[in-house]
Structure 1
Amino acid sequence: MTIQTICARDVGQMIQRGQTPTLIDVRTPVEFAEVHAAGAANVPLDRLDVKSLLADRAAGAGPIYVICKSGRRAAKACDAFLAAGYDNVVSIEGGTDAWRAAGLPIVRQTKVISLERQVRIAAGTLVLAGVILAATVHPYFIGLSAFVGAGLVFAGVTNFCGMGLLLARMPWNRQFDQTCSK
């Protein structure tokens with residue numbers, strides 16, 4: 001089954017007409033805390049429990065609109081709904097980036113360092129440390145830089161970032177879990 005999509009402007013027009021679409025944001029709590037579409041509930045993709053979410057919905061409720069940063073995670077969430085037999089789910093094209101570009105209402109809760117930036121900072125620090133240690137302590141430390149470089153290539157090819165998953169579980173990123181509605 002094909003994932004239904006809608007552009008952010010169309011959702012904005014629904015809101016202007018007085019409709020209240022069910023909007024879930026599947027980004028991490030820290031990403032959600034930084035900026036999110038007004039009216040969205042945070043249900044991180046790694047904790048999405050479709051059956052539980054559907055059990056809480058009234059029979060005959062309208063579609064569930066799913067948003068993330070750019071649309072990739074929203075599509076994965078929609079796939080999970082479809083796999084559970086629920087086809088009244090719609091992915092918002094372009095995600096929060098498109099939502100902001102359309103001038104739709106957003107909520108900024110706190111200034112945080114995005115998970116993507118945290119990964120870049122950590123990877124850069126490890127590569128730099130590997131190079132410095134290889135030059136000053138022992139040449140085998142260059143393996144640290146090679147390991148991080150290989151991890152970045154793997155993340156780019158597979159769209160799976162182990163470092164990002166690890167950083168998302170760090171205490172400074174977990175403090176935003178109270179924004180999560182589920």
Structure 2
Amino acid sequence: MASKVHLTGVERTFAEDEIIVSKTDLKGRITYANRVFLRVSQYTEAELLGKPHNIVRHPAMPRCVFKFLWDNIQAGNEVFAYVLNRAKSGDHYWVFAHITPTFNDAGEIISYHSNRRVPSRAALQKVKPVYDALLREEQKYRTPREQWEASLPMLVGMLEKAGMSYEEFVFTLA
């Protein structure tokens with residue numbers, strides 16, 4: 001769904017006391033977007049509802065991070081991640097995302113919920129080189145699947161070398 005958009009290089013921000021909130025169905029289609037999400041992403045509610053959440057995917061965001069994220073939330077786990085998003089205009093914005101599955105009374109996943117906060121600049125300075133290395137690996141391949149299949153083992157290897165889980169890595173950045 002992520003269409004070709006001119007990237008402006010302009011960073012959008014939101015206040016530290018604001019939270020970007022969205023909800024999706026099991027296929028990742030947006031079912032709810034709060035006003036902060038609408039304002040920062042520059043989309044209207046009508047433009048977002050029913051669309052895949054990757055409408056805001058920035059091309060400089062490694063695909064393997066999304067693969068890891070989806071694998072974990074579909075398994076019923078919560079995930080924290082630093083994510084670079086793209087606004088409708090081609091501007092970009094960073095978020096510290098907390099994504100969780102929503103369960104029904106039978107314990108089945110029925111949707112996903114994401115809260116995104118302003119990330120610390122110190123964390124971004126640490127995550128950007130990691131993401132840049134993953135992107136360099138992904139750029140060697142043509143298809144999205146080939147890209148994440150190449151970069152995900154690289155991410156896992158980095159974590160193993162550091163002796164930490166992905167969640168530990170994310171929280172050491174702050």
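Values in this text are rule-based calculations from the coordinates and carry no lab data. Since we're looking at a predicted model, the values are computed, not measured. Cβ atoms are built from the backbone, for glycine too; each structure is taken alone.
The table for this structure:
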{"item": "Mean count of other Cβ atoms within 10 Å over residues 16-23 - highest-scoring structure of 1, 2", "result": "2"}
{"item": "Among 1, 2, structure where log10 I(q)/I(0) by the Debye sum over Cα atoms at q = 0.17, 0.18 Å⁻¹ as derived comes to -1.16, -1.31", "result": "2"}
{"item": "Highest-scoring label, criterion being FRET efficiency 1/(1 + (r/R0)^6) of positions 56 and 120 (r between Cβ atoms, R0 = 35 Å, to 0.05), among 1, 2", "result": "2"}
{"item": "Source structure (of 1, 2) for relative contact order in percent (Cα under 8 Å, 6 or more apart), computed value 24", "result": "2"}
{"item": "Test item: helix-only ellipticity at 222 nm (-39500 (n - 2.57) for each DSSP H run of 4 or more, over all residues; to 500) calculated as -12000, pick one of 1, 2", "result": "2"}
